[in-house]
Structure P
Amino acid sequence: MKPANRFVAGFIGSPTMNFLEDAVIKKEDDKLLVKTDSLRILIPDEKKNSLMPYLGKAVTLGIRPEDLSESDSLEDNRSFKALVEVVQPVGNQIFIDAKVGSHNMLADVSPQSLVKPRQEIILKARVENLHFFDPETQEAI
């Protein structure tokens with residue numbers, strides 16, 4: 001589902017979407033990336049055209065908790081380090097509150113996860129499900 005704006009994106013879904021306010025669109029070689037103080041994620045080809053007008057500019061990056069998973073390694077600009085703050089078992093799901101640089105993020109990890117508070121882990125984003133919002137209009141890009 002592609003929400004029309006940030007309000008709708010934050011309202012729909014439980015738990016709600018993670019929003020990273022200080023994301024910037026950058027170009028490196030022939031790749032388009034979204035960067036914050038602590039992560040850099042490859043933007044999929046199908047999203048490049050709509051984000052080119054924002055090259056070098058700030059955007060709000062949205063990532064749903066279910067689009068983040070644990071990874072064994074930092075790989076190809078889809079993964080980043082996170083420090084686990086809280087582990088929340090909820091039925092057959094485990095949610096973790098993690099610190100990613102200056103951002104707090106919620107991730108829905110495997111129920112078999114053995115993650116513990118104060119543990120550094122690697123999260124991998126499902127890049128095809130990233131959401132981008134114009135910081136001024138709050139409209140989806």
Structure Q
Amino acid sequence: MIGHAKRRNIPGSIIYHAAAIGNVQLLPGSFDVIITPFLFDNFTQWECDSAFRLLHHSLAHKGRWLFTDFQQTRRLWHKMLLRSMYLFFGLLAGIKARSLPDTAGLFSMADYEILDEQKFMKGFIVSSVFEKGE
């Protein structure tokens with residue numbers, strides 16, 4: 001996917017990282033935009049907290065964070081689908097997580113403002129645009 005994106009020749013300064021998030025060295029405030037589609041559902045809460053801190057510190061003041069991931073709902077089929085995904089990816093890829101981490105709490109505690117939000121699949125998937133505050 002990174003190769004495909006690079007071939008699009010988009011103007012501007014874009015940095016692509018293909019590595020485990022714990023192995024990426026990021027400078028504080030070095031990014032104006034961070035995009036994390038379906039990243040945090042792969043992590044335990046502790047791993048999510050660590051990855052969030054790393055990305056948060058690399059985002060510039062008033063930077064935008066484009067976030068998309070699954071979220072808990074009360075729908076039975078969402079719970080069953082999520083459980084089956086964790087089982088499948090736990091066996092196939094060694095994903096340690098067994099439940100969704102509290103990303104909403106992390107964004108709230110770090111004082112992000114939600115600029116826009118869309119929900120899909122009857123609320124099972126949420127896409128948000130956050131702006132970093134002070």
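Only the coordinates and a few stated rules stand behind these numbers; no lab work does. The shown structure was predicted, so the numbers you read here are calculated from the model rather than taken from an experiment. Cβ atoms are built from the backbone, for glycine too; each structure is taken alone.
Tell me which of P, Q gives 1.00 when you compute FRET efficiency 1/(1 + (r/R0)^6) of positions 58 and 114 (r between Cβ atoms, R0 = 41 Å, to 0.05). This value belongs to structure Q. Each of P, Q could give distance in nm of label points 7 Å out along Cα→Cβ at positions 26 and 106, but the derived value 2.9 comes from P.
I have 11, 38, 36, 14, 1 for P(r) over Cα pairs in 10 Å bins from 0, in percent, calculated from one of the structures P, Q. Which structure is it? Matching structure: Q.
Can you spot which of P, Q the value 0.10 was calculated from, given it is FRET efficiency 1/(1 + (r/R0)^6) of positions 10 and 90 (r between Cβ atoms, R0 = 25 Å, to 0.05)? Comparing all candidates, it corresponds to Q. -10000 is what came out when helix-only ellipticity at 222 nm (-39500 (n - 2.57) for each DSSP H run of 4 or more, over all residues; to 500) was calculated for one structure; which of P, Q is it? Corresponding structure: Q.
Across the set P, Q, mean count of other Cβ atoms within 10 Å over residues 50-57 reaches its highest value in structure Q. The greatest value of mean count of other Cβ atoms within 10 Å over residues 2-9 among structures P, Q is that of P.
In this comparison of P, Q, the computed figure 0.4 for distance in nm of label points 7 Å out along Cα→Cβ at positions 18 and 82 is attributed to P.
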